[in-house]
Structure I
Amino acid sequence: MTRIFADPDAFVTDALRGFAAAHPDEVALVDGGVVRAAPLEPGRVAVLIGGGSGHYPAFAGFVGRGLAAGAVCGNVFTSPSTAQAVRVAHAADAGGGVLFTYGRYAGDVIHFGEAERRLRAEGVDARTVLITDDVASGPPDARDERRGIAGILCVFHVAGAAADRGDTIDEVERLAAHANSRTRSHGVAFAGCTLPGATHPLFEVPEGQMSIGLGIHGEPGVRDVPLQSAPELAATLAEPLLAERPEGCRRAAVVLNGLGSVKYEELFVLFGYVSDHLESQGIEIVEPECGEFVTSLDMAGVSLTMLWLDDELEELWRAPAASPAFRKGASAAGARPVQPATPPTMAGTEFRREIVPATPASRAAASTARRLLGAARDAIAVEAEHLGELDAVAGDGDHGIGMLRGLNAAVGAADALADAVGVRELLETAGDAWSETAGGTSGALWGSGLAELGRALGDREQFLPVDAAAAVTAACTRIAELGGAAPGDKTMLDAMVPFQHALTAQVDSGADLGSALVVAAAAAEEGAAATAAMLPRRGRAKPLAERSLGHPDPGATSFHVIVDTVAGLASAREEQE
């Protein structure tokens, strides 16, 4: 259990502030994460890492020489926002280009991908290498779809060492991708972790059992088996890694990683047997690491990583590194006079836009949108715990918290705007606030969808039901494009697409907007319920697909909660008029 905090919602902000205060000669706090205290030499590549918090030393602890130039830090188990990634990139950029590298998780891919596009539009040479080392999250023939766990350390060090010796961004990108292609990890959990402020873990492992194939965001393993002795566990962890050994390779960097509450003495016991087992298989271990590198708050568990070495990877793995949490070889941290740091503003970012004069109809629509956003927030607040429970079946259990966080931000940003603002500006501002504050996949999708809804509505002299239906279609299209999902993948689209189709059909038949929304909300409810019989094909739930059978998708469920609330208010208002 996480016991030390002031405000659970400010846990990451407070942790980063304390981390920077504890390591003032090595890191500097920026809005969205941390960067090296000593700036990069001009022309050097800036390797940027990141993801959700709750994994220390990943990610902030790996900012330093031979590692990253900066880390983008989202909320606990939630991807950072696009804006955070852009701000950290600007703070770290030295003119040699920016390489983002991080574990392959849907929210991270969306937010970092958009940050890369924005940086390229500004003239920054931005690239990405996804890390896909977890053998339990996909078969060998779908290796590019695996998620990243503790093997991220290997890729971070290879990329950071190459960048610090002066390699071009083409080379740094190539070497990071090469390291990822030869890195494999496998983990087990003995008990789940507990989010700050929560009273129970995200998942539980049956007594006398261990869960194989855990995720680092509080996801349970893919199957439970009886506890094993240290020699047996060493073989269990190593078996799938050895099965994917490159032909002829007999040298490997080995990392035994504790997930948060396994004691170091236990790790050392296990590592001894791991070493014995690998040596019995003819593997020479090169500069091993044993400790905590990528944790999951207080999860009880371990993972084993092997980076299969060739000459160029071995040179970089052996290279010096110096960061608050990882040191090897003879390397000094290097310091500069510490400048007053700008505190992170994950929970308090202001979103300002140039206000365009709006038509009376647009101002009236904006007023309605404010009211509907507030009602949606209140409805999600009631359902947040239930949504979290649905998400915990095959995910990390934070969907309800994330939705509420995003809606609170959207409502706050909308309420802060002047009464003269139109519906386009209001929804774009609210969408940006949702995406920035909530992070994660749902934050990116809802934020972009809300902003697209505003852009499609525009600033008209009057708004007809057909305009609302067209705007919903535009938002649905944007969410599908951004998330890469389709109906049947067990996502929010399974409720959204039926809603969009029903709304369009009702409006085309001449129904008023309130009545059309009621029918469309019923279609969304039916679509959300149907996801219980589906297997997820995308996102964090995919590795635990079988567990989600019989349970509706949390994203589809939250979409229905929101549109049902909107439909009820819109219908009641039209009846009054």
Structure II
Amino acid sequence: MATPATTTLELTDRELRLKNLLLDVAAFIDKNGLAQDENGTTAEGSAPAEPLVLRWAGGWVRDKLLGQASQDIDTAINAMTGFAFARQMQVFCADPANTVRHGMVDSDLGSLHKVEANPDKSKHLETATVRIFDMDVDFVNLRKETYAADSRNPQMEFGTAEEDALRRDATVNALFYNLSTGLVEDFTGGLADMTANRIQTPLEPLQTFTDDPLRVLRLVRFSSRLQFSIDPGVEAVMADQRVLDALRLKISRERVGIEVEKMLKGKHPRDALALIDRLGLYHAIFTDSIAEAAETTETETPEAPASTPSLAGWAAVYECLHLLADTRTPGSLHDILVRTEEAQYFSWVLAAIVPWAQVAPPPPPPPPPPPSKGKNKGNAGNLPSKPPPPPIVLALREGIRAPNKLCDVVNGAYKHREQILGLKQAVLDKREPDIHERDRFGMAIRSWEARGSNWRLQVLFALLYEVLIIAHATAPASPTQAQIEGLMRDWQTFLDHLETLDVMDAPHIKRLLDGKQVAAALGIKPGKWMTVAMDMCMAWQLRNPNETDPAGAIEEVRQRKDEVGITEQLK
């Protein structure tokens, strides 16, 4: 084993307690010869092949050197599996003398959870997780990896600390804290890279990325999270066609989605999107996936888009959202439109996916042929085909396996974009009397919420789309500051007008009448007509916000019976 570079760390009281406990458990195993095989079966009287050495690994060491608190600690073990070690820790702590010596109470040691090996979820070996002293501690053995050409799931073997370090994605994530010596061990140059605020790979970049192409996205995430630059030599390989091909071949879309989600939920989502843009990774994330889906069918699928989105001007979109978030104040655009932590994540997904709004949906499928003579006319095979979702939703669903809730927001945002832009323009043009019609704006907002969820994010999408259109028109130059500021003022005017009309919470206005009450008041049976009638009643409520007697709403439905479709029933 090569001699590593070293440095020291100062532990907190809790970390020191944990360190002392784990060292005592290791000494207990060494002394009593309680070696176990990979299934956790004890071979009494047999000793480990070598004395146990415990190391805290990876992210905890990196964050500790950065002065950042971390409650998750990975413990790497040289000569037994993590589960076997954790089982013996339970045996050790079952002795009251040991717990008294370490000042432990029952709540200090949680239950042991075994995490089975699951390569598809990036779990290549079983591990054990235990909550100790209010910290989540994972136990796993040191290992080395051998990759096949067509898979990111390696063959795993016990390895040395150096071999374990070399298999990691970045040198700053390949550091160990040796519990026995109290020193940080660096086999890959991670300490120098920490000092330089640099992301570098332990092995030659092409090998690192073709072995596991997901590391490309992980490095984007760590670069944005840590605010470290990626080494130019590494950057040059990240968008190499061989790496992109490996990303498409080896990596499941679920794993891509997990990495993108972590990026956009981090503290610097703008920087993550800027790296994706600059390194040319956008289409590998959001576009190639639709081609993959199309390849699974024998014939061309209607869900395959006719074109791919242009990224000209996309930078202005994520820069604009960053500006809105960074200058948030009470009543500002971001304050009004992005109201929860979930909405904040969704807002960055909207910024990421907005280029796809330029791609027109495919033509609708042809109508089904009429049923053959003598055939059952109710044959389900002759029902109209359900139109596919627009390409923007497909890119999200196929690219990062976005959940239905997020897809619904994007679907609604795409479908309602033109209506939202039209209402905004009506306000800016001061079209009389349209802009004073409270029911017009309130019912629109209710429909956006009902058919896509979160109308505020749909408005944000329309805003970001306008930024994209302006930026696309000025590309390759960026929009001027005056253009962006003018656009923001227009949207603020629109939202201020909605506030003046008091329709911001229109989706949550309680109805004065339900459908049964309307039917009873009209003296007719409930039916399909009720949907139109209920909308008519709600529009009346919006026009008459102070009314508590719904008689006027019933009368309006009666007067407009032809529109409702109940003329015959009311005779």
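Derivation of every value follows stated rules applied to the coordinates shown; laboratory data play no part. These figures come from a predicted structure and were not determined experimentally. Cβ atoms are built from the backbone, for glycine too; each structure is taken alone.
Overview of values
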quantity: When distance in nm of label points 7 Å out along Cα→Cβ at positions 262 and 366 is computed for each of I, II, the largest belongs to; calculated: I
quantity: Ranking I, II by mean projected area of the Cα convex hull in nm², for residues 286-461 alone, the structure that comes out highest; calculated: I
quantity: Among I, II, which structure scores highest (criterion: Rg/Rh (Cα atoms, Kirkwood Rh)); calculated: II
quantity: Read-out relative contact order in percent (Cα under 8 Å, 6 or more apart), computed value 14, structure in I, II; calculated: I
quantity: Top of I, II by distance in nm of label points 7 Å out along Cα→Cβ at positions 142 and 502, largest first; calculated: II
quantity: Winner on FRET efficiency 1/(1 + (r/R0)^6) of positions 94 and 318 (r between Cβ atoms, R0 = 35 Å, to 0.05) once structures I, II are ranked, highest first; calculated: I
quantity: Read-out distance in nm of label points 7 Å out along Cα→Cβ at positions 190 and 414, computed value 4.8, structure in I, II; calculated: I
quantity: Given 154 for volume of the Cα convex hull per residue in Å³, for residues 62-309 alone, calculated: source structure among I, II; calculated: II
